[in-house]
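Peer 1: Take a look at the structures listed below.
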Structure I
């Protein structure tokens, strides 16, 4: 999720408005700053996870079902 020169920078305000429109979600404008702040935190967390190096030998965790 790291921004590259060919990709536009992540804009959480624009993203939130666009996705809300696509999903038909009415969002009170008073909530938009908090939604954008949450998206900024999630984007930063995704960058950290995406940048973590894993060796090619790494295996997926097993799935356990009860």
Structure II
């Protein structure tokens, strides 16, 4: 798998336009799909994109 399919915390923060501290908080709480490589959090881009779509769908269903 090419390395550009994985985000670091900083890269995901930029991608989601969030602060890195918020990414850490959500990762630790299990609110973001992620895994650890050693002591470092990693986020698979395709999984994050799917998670975003699910969040959007849940939000839209809640408004109906």
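Peer 1: Can you tell which of I, II yields -0.66, -1.06, -1.30 when log10 I(q)/I(0) by the Debye sum over Cα atoms at q = 0.18, 0.24, 0.28 Å⁻¹ is derived from it? Walk me through the intermediate numbers first.
Peer 2: On the way: I: -0.82, -1.04, -1.23; II: -0.66, -1.06, -1.30.
Comparing all candidates, it corresponds to II.
Peer 1: Out of I, II, which structure matches 2.5 when distance in nm of label points 7 Å out along Cα→Cβ at positions 18 and 34 is calculated?
Peer 2: Numbers: I: 2.5; II: 0.8.
Considering all the candidates, the number was obtained from I.
Every number in this text was worked out from the coordinates using simple rules, so none of it is lab data. Owing to the predicted nature of the structure, the values given are computational and were not obtained by experimental measurement. Cβ atoms are built from the backbone, for glycine too; each structure is taken alone.
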